[in-house]
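Read-outs throughout are calculated quantities, based only on the coordinates presented, and are distinct from any laboratory measurement. Keep in mind that this is a model prediction, so the values were computed, not measured. Cβ atoms are built from the backbone, for glycine too; each structure is taken alone.
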Structure 1
Amino acid sequence: MTAPIPETFTAALWAANLELPAVSLAAWTAGVEARMAEAQSVGARLLMLPEFACAQWLSFAPADLPLAGQVAWLAAVAPQAMGALRPLPSRYGVALLAGTMPWAHPSAGGRKGAAYRNRAWLLLPDGRAFAQDKICLTPSERNPNGWLLTPGADMNVIDWDGLRVAIVICLDVEFAALMARLGKLDLDLILVPAKTDMLSGYYRVFGCAKARAIEMQSAVCVVGAIGSPFGHPAYDTVMGGAAAYVPCEAALSPTGIAAALEPHAAASGLSPVLNATLALAAYRRIRHGGAEAEVWPASWPANRIKIADPAPEEP
């Protein structure tokens, strides 16, 4: 029998502004803790930061740090940051998805030295910590002269108080083949930390996140970073916001939007939080056939479909 889950669940989605400097790791951690306290005060069970929220650490990096050295430097700071963040969820009773950060792991293929992955960490109030690596990297994350990262190959389903949770990082939510597989896993909540360099990327990621909520009849929370470190607010094109998408059903939400924060540019000077309350138990009832639904979850295979196209099919 499936374990019962909370009827409602509130998530605090922090569209962090990366142009706001952090003078030290301690100052950055204190800022996260302040947001944890705010999340606790509104009854949120989760505080979620965007992809590469760690880029604010570059504010206190060595002044002569080259672009090609930033990933290794951030990865060296990351374990210290995790050590500082680990006590916060139990202290406030609020889970923390600490955005993503470069994380060192042994190189594959016999190469020397460390390779780095774009890794998200979910820290739970019971002391458990779960890692998820980004699977599909952007060209800027595979640049030998800049941020050179390696893709992950595993997707983890996290069991938390009866909820089935997955973390899908930015571009991964556009990966239809991956999402079709996740659609078979009866997920309650999908968390999408993101960072998009332009408004087109923002709408691409957020639009795909909304589609996944419809397809899977699950809640999808997406939060994007605002701005870039050392950027000029007037010219910085990085757009961020937050949204919580839900099944698009008349009995739940005709729009499929539980809450949304419009895209913000760095020029706004804001670093806003969106508090979204989700009816997770109702979504599960719809998904399991325990309540009336207009459509079924789109988790069925399409291999029975014959496509009539004169062009030759790929082998």
Structure 2
Amino acid sequence: MTDVPGRPRTAVVILHWGDPDDTLAALASVVASREQPARLLVVDNGTRALRVDAVARAAPAAELVSLPENLGYAGGNNVGIRRALESGAERVVLLNNDAILDPDCLAALGRAADAAGARLGAVGAKVLSASDPSRLWMAYGRVTYRAALVERVGQGEADGPAYARAADVDWVSGCAILLGAAALADVGLLDERFFAYHEDVDWCTRARARGYRVVFEPVARVVHRGGGSLAGRGVASPVRYLSARNTILFARKHAHAADWARLALTIGASLPLEWMRLRRRGEGAALALLLRGYRDGLLNRPLPLTALGLR
């Protein structure tokens, strides 16, 4: 890892949960980047499956931090963010372990961060689908307060001119996101109550409320497989519970009366259709997770991590 004179110190944090081969490939893509970070941290989120020697072969300068239990996307990344900031990092890039950086991605994120100036909050990369890199996994996000809470702009669409311009946006994906140290000190770290899903939306929303910029930078590109952690567990994945529960948690933090009304109406309209679809497929367990997530969010209940198979 290198310090470039006159350049802000950047650290990259990769959170491991899932297939070790994914994480090692993500690490290798950082090593192959044309601009190298000052520090590279790998946080094993309680799996104990990531070997020190394997990490060293993929990225000799990487530091492996092994956690005793799964702290979720938010908690695990916060461990890496704290370590990066304590070592003097002025910017922290979070990279999903099932994502591969384009060789110019880190440099493009850095240039966009430079352009954002003193009000730098976050810069997000364009996320392409590993199954077809000519198509988007997503470009950037909008908060809609409809049943899914958010819209992933460009999802499934062909990459092209419509997604070729940098812009200030509602939120950018935590798949590959640069966070400014000054904003982290002011806004705070990721909210660990979310555990996983919508914590990136929440952080960007908090940052924008405090006057920081959240920027989509299309020149920064990353290829994302998806399903590398929880989403690959099938229809009854904990993702259904977490997405529903965290939609309500986000609304509890940020929604106004009109937002709550839109959210309630669209969830109410979508549930009968979802019930019929899942019942036809014999997937009642998935609906039960969804309903439990909404209920627990409304009642502000703690996450049932053991029951969900997350610890």
| task | Name the one structure among 1, 2 that log10 I(q)/I(0) by the Debye sum over Cα atoms at q = 0.10, 0.12, 0.18 Å⁻¹, for residues 138-281 alone of -0.36, -0.52, -1.07 was derived from. | result | 1
| remark: Value 130, calculated as volume of the Cα convex hull per residue in Å³ from one of 1, 2, is from structure 2
| query | Which structure, out of 1, 2, was distance in nm of label points 7 Å out along Cα→Cβ at positions 106 and 250 calculated from, if the result is 3.0? | reply | 2
| One of 1, 2 was used to calculate helix-only ellipticity at 222 nm (-39500 (n - 2.57) for each DSSP H run of 4 or more, over all residues; to 500), giving -7000; which? | 1
